[in-house]
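K.L.:
These notes open a run of structures that come right after.
Just so you know, all these numbers are worked out from the coordinates, no wet-lab data involved. Since the model is a prediction, treat every value here as computed from it, not as a measurement. Cβ atoms are built from the backbone, for glycine too; each structure is taken alone.
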Structure 1
Amino acid sequence: MSDLPIIQKTYDLIRWYIPILNRLPRNHKFLLGDRMITGLYDILDGLIIARYAQEKLAQLESLNSQLDILRYQTRLLLDFELISVQRYEYAGQLLNTIGQDLGGWIKQQRKRPISR
């Protein structure tokens, strides 16, 4: 099965990020860490659902908001000194690449004629 590149990139982000989030100190792991993990899985689920959806735009726009939340949560990790600058920058690159792909997909969907 060939995945859309955005789905593969999100999958790869999860494989890289979850072990880091699982090692957060206890006082951050059970709120921020768990929220981020849930958010990552929700984004992957949403992308897979959108892939097969008839009307994709609303789903994709919601995922765009979720991705933005994940960016802010990642910044909190840096501000709380829970991840290194290098990991923050790498996570940011991955999130931005996914965001660019998602933005392109949204743009493509906005150009499509509405089916009735």
Structure 2
Amino acid sequence: MFVIVAKYLIPKGYRGLTVFPFVLIKYALDSKNKVLVNHEKIHIRQQLELLVFPFFVWYFVEYAVRLLQYKNANLAYRNISFEREAYANEERIDYLKSRPFFSFLNYLKTNKS
């Protein structure tokens, strides 16, 4: 995993983006933010499990489905199974040591909100 500061590659409203094997961070200070980096490391693992390209296909298809479901871009993003797993476990710095394969599948069922 390589952490790169890339302010202009990160969409507005976001602080990080992961494209295996790179973690792109908007601000240099965030490269020391353990919670943010752990969130992105969870995405690295998810991408590896799905052999990278299928991860992005699934991600964007699920986003489109959630957008139709919620009619709200932020809610759609927050309810993508990959994001739900990453947000739920980003503060557990040791999460990846015990994470079972394909754990994101446990997060497919969405919130009602």
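K.L.:
0.25 is what came out when FRET efficiency 1/(1 + (r/R0)^6) of positions 33 and 65 (r between Cβ atoms, R0 = 25 Å, to 0.05) was calculated for one structure; which of 1, 2 is it? Provide the component values of the computation, followed by the final result.
P.N.:
Details: 1: 0.80; 2: 0.25.
The read-out was computed on structure 2.
K.L.:
Assign the value -14000, calculated as helix-only ellipticity at 222 nm (-39500 (n - 2.57) for each DSSP H run of 4 or more, over all residues; to 500), to the correct structure from 1, 2. Please list the in-between numbers first.
P.N.:
Numbers: 1: -26000; 2: -14000.
Structure 2 accounts for this read-out.
K.L.:
Then there is this: Out of 1, 2, which structure matches 29 when relative contact order in percent (Cα under 8 Å, 6 or more apart) is calculated?
P.N.:
Attributed to the structure labelled 1.
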